[in-house]
Structure 1
Amino acid sequence: MGFQTVNPYTNSVLDHYSYLSDYDLNETIQKAHEAFLKFRHKKPSSRSEKMKCIATLLRKDQQTYALQITKEMGKPLQQAKAEIEKCAWICEFYADNAPEFLKSNSIETDAQNSYISYEPLGVILGIMPWNYPFWQVFRVLAPNLMLGNSLLIKHSPNTLGCGEMIHKLVIKAGFEPKTFSHLIMEVDKVDTVINHDLVRGVTLTGSTKAGSIVAAKASKALKKSVLELGGSNALVVFNDADLDKTADICITARFQNTGQSCIAGKRLLVQHNIYDNFINKIKDKIKALKIGDPMDKETYISILAREDLAKILKQQLDKSIEMGATLSLGGQQDGCFFEPTLVENVTKDMPVFKEETFGPLLVAMPFSDKNHAIEIINSSNYGLGVSLFTKNILRYESLFHKIDDGAVFVNSLVKSDPRLPFGGTKYSGYGRELGEQGLKEFSNQKTIYIQ
């Protein structure tokens, strides 16, 4: 049995893949563990050169890797190139900083000497999504290979070519064979991998539904898990914000990657006395978005990665309109294409508010004051990140600590940055990727006590 990948823009078949047999899957896990036993005791600094080599290779063949992303999931080519550059950045960040982050941390106690040693756990399973098919893998790859873990990556079926390219990159950069393996396997085999005695942890980036299933399996097997799940981020515009600059940021926050991002700004909350003025700016900017072939360097919005995703978004929109929402712009769906859309007069019980909308659909709502804004922000089941826009940061600084989400960005869209921990609360998951915290998620934080 196997799977074929398809270009969502042209509908042409890209490649065919065969699933791993049960025997080959078990052999791959065994070899990953053997590689870990050889890999684990090497100093992080010894891995830095190889990690920097990956960064060099990514930049050298940026166009090739970006084209693979565009062909497999429809990301506009210019945005795909930016994704590859970001992967090079994370490799360099951990190559430069992991050796320092992983130094033993001395703790003063009544012992002669006591400290915390940060050591790798072993074989880690990463279950990866299609929307950032290189970046999401590198968020797991860079910190864990620098830590000394071995990785098994199960990529999304529609981006298997990206997974294969990453696998070859790791080998070409000089990392030991089987410290990174790309598992082309059926979904029902995930349970087998999680339950394997040699697998020590699992990380998933994906839907809340998938995350709850994997969390239950990992918990039953007593395996460490990190979940980066859905989001319904709020963009909160106060009446003293720079409206032109803020409108540009909000458009990028919602519509980059054709809206297919967990950290996209999906709920636009605007203070009531500037609402009409600001929404008119947003409408004009949505109308100006360049829609077209993802291979065209001028294209900003293209198709969604699969037709079923576009249909789900259409269903969420239609149900919300039936419940009283107003369609202000867009709303048309044709195959994998979904028109950039603005929805107003939304209530909290509507699908476009309470569910994650994974595509180019923006919900706009007015709010009266900062307390009302906080109430709307925190009423979501998701808790990934929030953007606040104001010229008077001191006036609203107290709000930062009243927001339930994992991140608050001021006068900026929410974004992932290798230097900062990334993760959410509530239905957006748990644990952290990136930063020093993400590096240590799959470490054995061992206490050493010497009397």
Structure 2
Amino acid sequence: MTLGGATATPYGSVSTFAERRTNLMAKLPGGVAVFASAPVAIRNNDVEHEYRQDSDFYYLTGFAEPEAVLVLCTGHSDHACVLFVRPRDPDREVWDGARAGVDGAVQDFGADAAFPMVELAQRLPDYLQNHERLLYRLGKDRAFDERMLAALEATRGRARRAISWPTQIVDPASILHEMRLFKSKEEVVTMQKAAAITRDGHLAAMQLAKPGRHEYEVEAALRQVFRKNGSERPAYAPIVGSGPNATVLHYRQNDRCMEAGDLLLVDAGCEYGYYASDVTRTFPVNGKFSAPQEAIYRIVLDAQLAAIGATRPGATMERIHEQALTVIVDGLLELGLLAGDRQTIIDEQLYRPFYMHRTSHWLGMDVHDVGAYFRDQKPRPLEAGMVITVEPGIYIAVGNTSVPPEYRGIGVRIEDDVLVTADGQRNLTADIPKSVSEIERACA
């Protein structure tokens, strides 16, 4: 299945995407669904940022081009799946590469019908009419909202012809995002591949980092390994923070020269087949933990192992966070960096100068993936097929004068990607070194 020398659907078969569309519309009887591709973002003047398709759109189509709209109709027997796309244009394809075009949208991507994007305003009311519910994410793309609202208004204008229009707008989060939350076997295989590439990137980082080298050299090694092994892109901008930069949660400058005695915190994961990996490892630049660094590191590692052990069907992210938090507070009490009663420290959040974020989030096509965290205002129990991160940390700011000097400027986070299984969990990134001995061997 090729077009212009490139695979039209590089990840997942056409039947996979068709099955997802069928499952979605089965949950929306009497409905119509409209999804727009991600807009092109301009970086500077006429230069575009790297394009990455909207995850919902790709999940349902495998179509990676911009300027496209997917329409799914339960009430149209011949046109259940319609794509509006950019037409073939030899002049533009010289500049930007081959397009699927109208014919390719049908032949290569399984649409029942396809039309040029310029016909959207004319044809969309035909697909909206006589449907009670519209599945559409209002507010995500304000420019496309205007086109969607104009189409609704045009459909309302047909009322005198005994034509009805959607009177309910349903957010895709209630249906599609719940589908995306549970990973199929095929999706897990793809995420495992992303994890394997990410492993190789982190191993390269551990072997490269040395005193006198810069953080951006490690970032470059990560990106090189990711791309060399077939990853489309990093799943997010890599965080490579040495010394005091390891205490900055979303540090991305990555320009400091690493020094002997530094810890290096690397939070980086690749994207493969539109699925993300999200991994953090922290290791000594000179290959050997100091005693204070090792003490903090072991607390975080124990917290992470406890949290991973608590990950199973029926558990909640709140419970997983509590497991990690309890270990961290006990460890900081033992070191004398906190003082007082454990429960009081937790209840009054006196630990927050050291640990200020939650332990887990959903992972999938987006690094912070879609899916409800609460049900009926209560933490949602985990179920088999969900994938979460487990990432406790301790961050001691350089200016924190409440702790002894030898602990100041130490930042440690350890993060893995964990699949919830029927009888427990499977750590997709378990083979990336993280024990003290494993880390020191990998850095040697």
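Here, each number is a calculation from the coordinates, and none is a lab measurement. Note that this is a predicted model, so its numbers are computed, not measured. Cβ atoms are built from the backbone, for glycine too; each structure is taken alone.
Of structures 1, 2, which gives 0.35 when FRET efficiency 1/(1 + (r/R0)^6) of positions 105 and 417 (r between Cβ atoms, R0 = 30 Å, to 0.05) is computed from the coordinates? Answer for the origin of the read-out: 2. Consider the structures 1, 2: one of them gives -10500 for helix-only ellipticity at 222 nm (-39500 (n - 2.57) for each DSSP H run of 4 or more, over all residues; to 500) as calculated from the coordinates. Say which. Structure of origin is 2. Calculating mean projected area of the Cα convex hull in nm², for residues 153-216 alone for structures 1, 2 picks out 2 as the one with the greatest value.
Each of the structures 1, 2 was assessed by relative contact order in percent (Cα under 8 Å, 6 or more apart); the largest value belongs to 1. In this comparison of 1, 2, the computed figure 79, 51, 40 for Cα extents along the principal axes in Å is attributed to 2.
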